Structure P
Amino acid sequence: MSKVIINGVEDSKLSVSDRGFQYGDGLFETITYKNNQLQLWKEHLQRLNDSCDRLSLKKVDESLWLEDVKKLDLDNDSVIKLSLSRGNSARGYRYDEESNVTRVTASFDLPSYPEDNQSGINAIICKTPVSMNTALAGMKHLNRLDNVLARNEWNDKAITEGFMLDNQGHIIEGTMSNVFCVLGAELYSPQLEQCGVAGIMRQQVIDIAEDLNIPVNIVDISKPNFMQMDAVFITNSLIGLWPVKTITDGENDVTFQQNELIDIIRKRLQQLVAD
């Protein structure tokens, strides 16, 4: 971590009474900073503010976030993480509606991913399920224990991602990504009405597909159907888009071939974030 700004001041310490620490009572956004700008900033801010409305969490004015980013004194491409908690409180789940929120703006080195990831990654099916809760579905809230447990199911460096299912056996997302499938000339992506994160890059892919008249089906995807797709790829705001080369569930291994539809969407996505 290079630098941290807490409520507008450079600092690295939070109170133990902060509700983000106590209960995961808050939200976060992870944003790529390239060429001296926050990529897809408006989309990230909109998701953050929409989630604040859903949690009855006080919103932070855009100007304050941008001032905090300036105080990071960035001179390299970086990862910016914005965290927002409900602030300090006494013990107990009930919160004070008048309490001040805590905002944290932090910078990190941009990860250096293997170049081979652009041609395909290896993945597994995780045993840890995604918790189902319609009140929290879609949001990037601070409660990420499902993903923590799932990500620690493997240590093999040849495995890049793990796919998580809900309690009904439907594919929902990767531990760090959203997932798309290709079948014929159409895209499929899991429903996120009961769980999962509605990713910013996921929505960009949906919008690009619609612009290209590529059908996008948001549906329940069972594991057997998932393993029989023509192709699979993952997305998030740091990696953009990576195809999936192999998937194993511990019993069966599936290998996917390169897919022209993925190449078309990735090219458009790269143009979008470069603009």
Structure Q
Amino acid sequence: MDTRVLVTEAVDDYIAHGWSIIPIRSGDKRPLVRWEEFQYRRPRVEEVQAWFSGWPEAGIGIVTGAVSDLVVLDVDPRHGGEASLEHLERQHGRLPATVECRSGDGGRHLYFAHPGVLLRNKVGLAPGVDLRGDGGYVVAPPSLHASGVRYAWVRDRQPEMADLAPLPDWLLRQTIEQPGRLGHPIAHWRRLVREGGREGKRNNTIASLAGHLLRHGVDAPVVMEILLCWNRVRCQPPLVDEEVVSVVESIKRLHARDDQLRSRG
């Protein structure tokens, strides 16, 4: 089957799964678009159609994190990933069967359901083992790898045939953000509010400000009104109100789930 047809079918499947996707350079891992905003919203169908019509050879990136309800464990055999994963499994128990793909160099991507709390990327979880969460992305089948081999789903582990397993508790404990971690200094937030958000960074900036305000106890409806007004005055150009609402609602849900998890612990 023609590769373009395979890519088109894959794009349709990933959209149907509710995943946020972006176009990737063929044989590369670099995005072809400014992708930060797609950490907080899924692209519209017309955006996707324009991307893959304009770049018919492009690969597909899947944005991880809450926007796609995905966390991906990236195992790189070139840096000892398989041995590291075996060691982790001996310590904590075998990982559950889940959606899985192979990269062109024999690497593995293990897909898990997002736990519902803010879960940043974790590079070097163990030698050759990284975790892609909120703020990350992975290259997906049938994208072309630099080796010339295409990414491919493991037999019987395709998204349409296997369920996403929940992220094991031991992995969650090793990767979740700690409540007491150091944040940005106050000067950072003052500068952010004063300078506003430029095109390509507006969604990311609004998400950061929403998280900052919520962590400091500002009422969620107040946060929403503040950022709607701030966007209209400070962003260049402003986002439509609906997009601001979508970003703030996403951060509000993550904040609420994070609080819930901490109260249990």
Structure R
Amino acid sequence: MSAAVFIGGGRITAALAAGLRRSKFQGHIAVFDRHPEKLRRLEKQFGVEPFRNARHAAEQAATSGRSDLGGLLLVAVRPGGVLPLLAEIGPLPRRTLAVSLAAGVPLRLLRRALGPHVEWARAMPSPAARAGLGLTALAFDRRMRSDGRRRVRDFFSRVGPVIEIPERQFNAFTVAYSTSQGCAALLARMRAGQRLGLDRKTAFLAAAHSLADGIRALRGPDDLKAALSETATPGGIAAQLLETMRSAGYQPLVERAFRAGLARAQNVAKR
């Protein structure tokens, strides 16, 4: 991969750039953004080439590389800004691999943008890509050829594990997969521990390990029932905690939050 060109210089671009540099990625990284301060920060931290013109940045992705695949164009702007920005860029003159990182914008809309030479995928990476630990979900448009799919998978595998899912599951995955949810769960447990009398550091360690240790011990979803049986002795403290969470409506609350997020993602596609 000779070039990775990001359209948008926000948080996920910074996380991916950090993960790429951490992985010793030798390719060129370029970024377009309308805000000079973002570009200066990314240039200083990760040595990216800054662009103030979206069309010029996209053309670099289309023309760079030693093969007909060129570089990789990564669209990392807010969902509502994706289609207007792509219309501003206009058709690209040669085969280009493009990946949208925007939630809720379907491939059927993306494939109309940038012309017939552009092959599209959707990706949902995590800010944990910064540490090389971010899971990325991919969905490919039917027009993307096998060599392009391999290039996209290889690119994201530099910053963590990669899974491929059908696009019909993409919005639901986006809702269910968010490091912010893990941080919110951690914070709630930490604060509860502090209110019981734990100091801040001990409350954090207890809360973090209650989540991380349980997850690390699992080999897959089929282990969950057995793990709960082993760790929650009937009549014990853990069992009482779980029963209180159940009776308070913990599961319905999570489902309600997920459905609200899904509705938001679906509304993006209708705009």
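Only the coordinates and a few stated rules stand behind these numbers; no lab work does. In this text the structure is predicted, and so the values were computed from the model without any measurement. Cβ atoms are built from the backbone, for glycine too; each structure is taken alone.
Quick one: helix-only ellipticity at 222 nm (-39500 (n - 2.57) for each DSSP H run of 4 or more, over all residues; to 500) came out at -7000 when computed from one of P, Q, R, so which one is it? Structure P accounts for this read-out. Mean count of other Cβ atoms within 10 Å over residues 106-113 computed as 20.4: which structure among P, Q, R? Attributed to the structure labelled Q.
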